[in-house]
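Asker: In structure tokens below, several structures.
Just so it is clear, none of the values below were taken in a lab; they were calculated from the coordinates. Please read these numbers as outputs of a predicted model, since none were measured by experiment. Cβ atoms are built from the backbone, for glycine too; each structure is taken alone.
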Structure I
Amino acid sequence: MNKLFGHEYIFNNFIELYEKDILPNKILLSGKRGIGKSLFANHFVNHIYSNDNEIKANILIENNSHPNIFRIFKKKDKKNIEISQIRQMIEFQNCSSFNNKIKSIIIDDLEYLNDNSTNALLKSIEEPNQKVLFILINNSGRNIPDTLRSRCIEFKLSLKHKEIKLIVDNYFNDEIYHNISNDFVNYYTSPSFLIFLVKFFRENSIDYLNLTIEQFIIDLIKNKYYSKNHFINKNLNIFIELFFYKNINRSKKISYKIKEYFYLKLSLIKKYNLDLETFFLEFEEKLLNE
């Protein structure tokens with residue numbers, strides 16, 4: 001299991017509540033994408049099952065093969081968590097548990113539930129079953145139905161600046177964080193984002209110490225990284241946010257109105273799988289050309 005950083009206080013509270021048998025069995029973990037919410041859930045269920053001498057709980061959890069754990073997440077080739085996944089979960093929920101231990105159901109990417117899968121999940125979690133623990137994981141900034149949120153006890157996770165630095169440096173086993181350009185380090189960036197960003201920079205021989213966000217977006221457009229690299233494509237909204245965070249109100253042509261215009265355009269392109277090239281040509285023409 002990867003080491004857990006920055007959430008020790010809430011994690012220890014979970015353990016204390018569980019050992020006193022008063023832990024809520026419908027938990028919602030909320031926080032920015034990439035701060036370790038899924039890792040937190042993995043560590044906690046590992047603690048629950050670590051006393052099972054018959055099996056090596058941590059290995060089975062890592063391999064997603066523990067008999068008392070069912071995990072749901074959005075598949076890469078799908079737009080949503082589908083109702084068929086919820087139906088499989090219900091079948092798991094109705095089966096006998098291994099060693100008569102509590103069952104754990106972890107649902108990641110909660111914001112990708114469609115209407116049908118949400119309704120099926122609501123019916124399932126409303127059943128009073130204290131032998132099933134639901135851990136739902138939601139990325140803040142993404143909406144989930146109030147009907148679902150109201151049925152859970154929400155715990156909000158976050159990381160301090162020093163904890164983000166520690167995670168990044170620990171991953172590379174080196175002091176990498178202070179070598180990342182300040183244009184890419186602020187509220188909008190999480191440890192996992194920075195780790196994948198540094199890996200991308202290294203793979204493409206990009207000097208990330210002196211790189212500006214403007215230079216990066218120009219390079220992104222020139223080399224069409226948005227169509228060649230999954231990480232870049234997935235995080236285009238963050239790169240656009242970083243640009244506006246730095247430049248808004250610095251010039252007359254970059255305003256909140258312009259920001260909202262490009263945000264809306266990018267969201268529509270993503271939603272309907274439209275061509276990104278025209279978006280970036282316009283972005284470059286209006287905002288990057290002096």
Structure II
Amino acid sequence: MADSSPSAARAVRKAVIPAAGLGTRFLPVTKAVPKEMLPLVDIPAIQYVIEEAVMAGITDVLVVTGRSKRAIEDHFDRAPELEGELERTGKTALLEQVRDLAFLAKMHYVRQGEALGLGHAVSVAAPHVGDEPFAVLLGDDVMVDDAALLSGMVAAATERSASVVALREVPLDEVSSYGCADAGGVTPGPDRLVPINAIVEKPSPEEAPSNLAVMGRYVFMPGIFEALSRTKPGKGGEIQLTDAIALLLAEQPVYGYVFTEGRYDIGKKVDYLRATVELALARDDVGPEFRAYLEQLVASGGLKPPP
């Protein structure tokens with residue numbers, strides 16, 4: 001049997017993307033459209049996530065899906081009729097974009113079956129991941145940083161043969177929306193790493209050990225699966241990934257990787273709109289015209305209600 005101890009850590013080449021959630025905050029559109037397929041201009045959110053993983057050196061992606069998520073599989077598959085039409089009409093740039101989606105990474109899919117929490121979603125990836133270290137990327141968190149965060153986490157996990165969790169400081173009154181880490185007051189150095197001494201899911205501001213919130217990027221040693229197998233339902237009656245990390249901490253070190261910029265929480269409507277606007281402004285094809293429109297809109301006093 002292969003050694004799954006922390007000292008046996010290998011290169012991180014696999015990623016798991018939990019995508020089985022119902023997306024209730026974006027109803028009614030998510031009744032038929034997976035929230036991961038909501039577009040940021042003309043690119044679905046999950047494409048940003050998978051491209052980030054690929055830029056960080058990952059070659060194998062497992063998407064954990066549920067019912068009504070077939071559109072995700074279709075998006076990263078070949079589309080012969082569409083490709084044929086684009087080729088016939090000479091739209092070569094679009095043809096390349098569509099074809100390239102099928103070759104971003106080795107794509108795999110598995111259904112979660114029951115909505116038993118993020119921890120459970122990660123646990124169903126165990127047969128595919130095996131005894132390798134792997135990354136977990138949440139589809140709600142879109143990082144626009146040329147994969148700097150994930151690449152740094154992968155490098156740190158490989159160097160230290162330890163799991164690494166993304167952390168960001170948030171206002172104390174917001175910690176109840178996140179997992180929260182106790183780093184013992186350690187200030188991150190140039191490597192951005194801090195030791196995690198304890199971790200708790202969605203504490204009240206009064207109970208929070210710090211204002212370091214767990215964000216949607218993780219690099220795990222395979223021992224997380226055994227910890228998940230021992231994790232009991234927690235907040236909301238679900239198997240929480242944060243609770244499994246707390247169990248893992250009793251057996252091996254876990255580090256936090258502190259970052260400050262690049263994240264959009266597209267699970268929130270306002271952040272989704274912010275991401276759409278800012279990403280559109282950054283594009284050469286639509287950015288200049290869209291910027292001119294926004295400047296004109298602001299100069300005119302903004303949108304007026306219809307008559």
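Asker: Of the structures labelled I, II, one was used to calculate FRET efficiency 1/(1 + (r/R0)^6) of positions 90 and 138 (r between Cβ atoms, R0 = 30 Å, to 0.05), giving 0.90. Name it.
Answerer: Comparing all candidates, it corresponds to I.
Asker: Work out relative contact order in percent (Cα under 8 Å, 6 or more apart) for each of structures I, II, then name the structure with the largest result. Walk me through the intermediate numbers first.
Answerer: Details: I: 19; II: 22.
Largest one: structure II.
Asker: Here is a further query. Determine which structure produced the value -9000 for helix-only ellipticity at 222 nm (-39500 (n - 2.57) for each DSSP H run of 4 or more, over all residues; to 500), calculated from the coordinates; the candidates are I, II.
Answerer: Details: I: -14000; II: -9000.
Label of the originating structure: II.
Asker: To test your reading of the models, identify which of I, II gives 10.4 for Kirkwood radius over Cα pairs in Å, for residues 170-209 alone when calculated.
Answerer: I
Asker: Same structure, new question: Compute Kirkwood radius over Cα pairs in Å for each of I, II and report the one that scores greatest.
Answerer: I
Asker: Determine which structure produced the value 0.35 for FRET efficiency 1/(1 + (r/R0)^6) of positions 66 and 178 (r between Cβ atoms, R0 = 35 Å, to 0.05), calculated from the coordinates; the candidates are I, II.
Answerer: I
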